[in-house]
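Each value in this text was obtained by applying a stated rule to the coordinates, not by laboratory testing. Being a predicted model, the structure only gives us computed values, none of them experimental. Cβ atoms are built from the backbone, for glycine too; each structure is taken alone.
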Structure 1
Amino acid sequence: MPGVSRIFVVGAGTMGHGIAEVAALRGFSVTLYDIKQEFLDGALSRIRWSLERLAERGTIGSPDEVMSRISTTLDLESGASGADFVIEAAPERMEVKRDIFSRLDRSARPGAVLATNTSSLPITEISESVSEGRRGSVVGMHFFNPPVIMQLVEVVRGSHTSDAAVGAAYDLARALGKQPVIVNRDVPGFIVNRIMARFLNAACSLVERGIYGMEQVDAAARHSLGMPMGAFELSDYIGMDVLDDIIRAMVARGFRMRPCGLFGEARAAGRLGVKSGRGFYEHPGAKFRKPELDPSLAGAVDPVLLIAPAVNEAAYLLREGVASRDDIDKAVRLGLNYPRGIFEYADQYGPGAIASALRRLEGLLGSDEYEPDPLILEIAGRGGRFYPRGPG
């Protein structure tokens, strides 16, 4: 990518070391920072293990060649000073990110783009920890886990982000072999987490109210909607603590949702999902075990009730200009591994059926978060579709 050859990654955890590996694989010189040498050593070990697996499959040549492009440092300021592009991948705590960006403000060279890999925290709020003249260089660049495999990157524009920074992040994502989408407004949760949260919370609430059973819901998600995981299965995979933190952060910043109580109960009981060996399902040895779900269970569930809240959120994002129709569908396919885009689901069942399901959910769950978006009502009213001539 013209203008970028040296990338500085802040944070050597799961996302940070994965981003560093991706950048080194694509020929960039990478410096990886963390606060302890043991964190950096562990990251290098995990990167090498991953590269050796890629080499065994013939995907790459020498792991040593890729590793030679990665250096580490315990000095954030010196690491930032030599970089063309910075990607922060520290823990999802605002105070941590604001401290890092205030230090980057003092140490990064003029013109360097400062990207944050946050999945749910506001880009604008993070950018206000740097000097006013540098706020335009702060942009969201949300990779998905694991970065080496997942193709999606959400490029997020904060209130101060310049067109140049958005363009640079988009171009770098492409240079890293990823498929970026642009989020034009700094809404909590961006695209994927907002749509995912609507699906998971509605599914959980239907079970919490005793309308459906957990395995019925997950069977319908898999066998009726064709999703790779059911709602409770996915919650276990993400981790109840992570999911609860994401939803709480979004709600605190204006996301209209009444969180399902089952998530908080599981977290309080230490049933965090795969990482603890038990969540909604059992995962012996803290290794993910896909639950066996009889396809016949799916017949008890109206799949439109499960997908309608996600469609409703996508319609809001489209109507408000947060992202384009095609980028929203791309984000869902690549970020959530859905077999089709969310608007393709809407057209499959029909916008009128989606609106009816949302009205039904309002009654069943007693929450105005299911009020149909005006765009759905408008399209349903004229008998239209989100893809008038079919997808693409």
Structure 2
Amino acid sequence: MKIAFSPPDINDNDIQAVVDVLKSGWITTGPKTKEFETELSAYCGTARTACMNSATAALELTLRVLGIGSGDEVITSAYTYSASASVICHVGAKPVLVDTAADSFEMDPQCLSAAINGKTKAIIPVDIAGIPCDYDTIHQIVDEKCPIFTPSTPLQSAVGRVAVIADAAHSLGAVYKGRASGGITDFTCFSFHAVKNLTTGEGGSVTWRDFSKADPAISDDDLYRQFMLYSLHGQDKDALAKSRLGAWEYDIVGPFYKCNMTNIAAALGSSQLKRYDKMLARRLEIVETYNNALASLPISLPVHVDETRKSSGHLYMIRLDGHGEAERNAFIAKMAEHGVACNVHYKPLPMLSAYKNIGFDIADFQNAYNQYSNVVSLPLHTCLTDNQVKYVTDTVKLCV
């Protein structure tokens, strides 16, 4: 039996939605993109959403909308994919990496608190595997650091402290203490990449809390307009607005970027969102089956559901107790021999050349390294049948 790691779940309705857009003659950013943004906001319980061509773009533009740049510092986890940190470099700020807590994929709260200084403008926590971070603790930390926070833009003043930008690439549909991912912290960025729970092929979005109570001059509409300007060359009209009779005239208000979402991508995303709750339920059903089948083995299992959190079930990350990189890699090879594709999420950033060259050393992030050294991601997706799930667990038992 061959078990793919993470194929996209595309059905006939998804295909028809894309075909309809192709036949409409409107394939770039247009009505379907705006519709998808509205649907995402309703799903997350927020007022506005801005769609982009990736979560990376959403993260970077959020930093730019906040006015973060040269001379500023932004903190993120040492245990994440490059995008969480590369966007900090893109805007000219200094990336500050924080180790995870022992036996955790989340940033160590004490290390996070110690890393905040007068130059810190934002924190990017990462919802690994779709499990929301402990945002209450993160908010408590940034609130305690208010006396040393010096805002440099009106939006930073409205936030009132170090901004928290959730890298929720994995966690659309997750819930933290009754709040849906997207409505938990200041800004939240989602990914709709091909391997994500909900896909647009490539794509992402950002949504945010209401800042107008702190500053009535900062409205959701104003923030949305700023994201649109940054994502489309600084042009003050998008193609949809320019298409109206006699409305060709436009201005470029800044030499900005090009990272808008197309109607084609949005049509796929909108179609997927209609069945997304069923997809999430199936993922968590598979998680429970894995938990029950693997509980007696000498491996640590992920906690996707507890009294405070329900994840989106994006990744099922086990750890091989008492083993290191060599044994972990051998396990993955054995699984592959039996037709089961596995993966590793992630190499900590200080192990990668780009971040070594900046000056980071994995020796300073021992907890993150320990997490990485024996972690394995098993297949977890909605194309899996019950028989395939059983085959995966049976194969783990053979190979562990």
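Some observations on this one:
- Structures 1, 2, by relative contact order in percent (Cα under 8 Å, 6 or more apart): label with the highest value: 2
- For 22.5 (mean count of other Cβ atoms within 10 Å over residues 158-165, calculated) the corresponding structure among 1, 2: 2
- If mean count of other Cβ atoms within 10 Å over residues 134-141 is computed and equals 24.8, the structure in 1, 2: 1
- At a computed -14500 (helix-only ellipticity at 222 nm (-39500 (n - 2.57) for each DSSP H run of 4 or more, over all residues; to 500)), which of 1, 2: 1
- At a computed 20.5 (mean count of other Cβ atoms within 10 Å over residues 70-77), which of 1, 2: 2
- At a computed 4.3 (distance in nm of label points 7 Å out along Cα→Cβ at positions 182 and 214), which of 1, 2: 1
- Highest-scoring label, criterion being mean count of other Cβ atoms within 10 Å over residues 14-21, among 1, 2: 1
- Structures 1, 2 were shown, and FRET efficiency 1/(1 + (r/R0)^6) of positions 174 and 270 (r between Cβ atoms, R0 = 41 Å, to 0.05) at 0.45 was computed from 1.
- When Cα extents along the principal axes in Å is computed for each of 1, 2, the one that comes out at 58, 46, 40 is 1.
- Per percent of Cα pairs over 20 Å apart, for residues 22-205 alone, the highest-valued of structures 1, 2: 1
- Each of 1, 2 could give distance in nm of label points 7 Å out along Cα→Cβ at positions 78 and 302, but the derived value 2.2 comes from 2.
- Between structures 1, 2, the calculation of distance in nm of label points 7 Å out along Cα→Cβ at positions 6 and 262 yields its largest number for 1.
- When distance in nm of label points 7 Å out along Cα→Cβ at positions 118 and 286 is computed for each of 1, 2, the largest belongs to: 2
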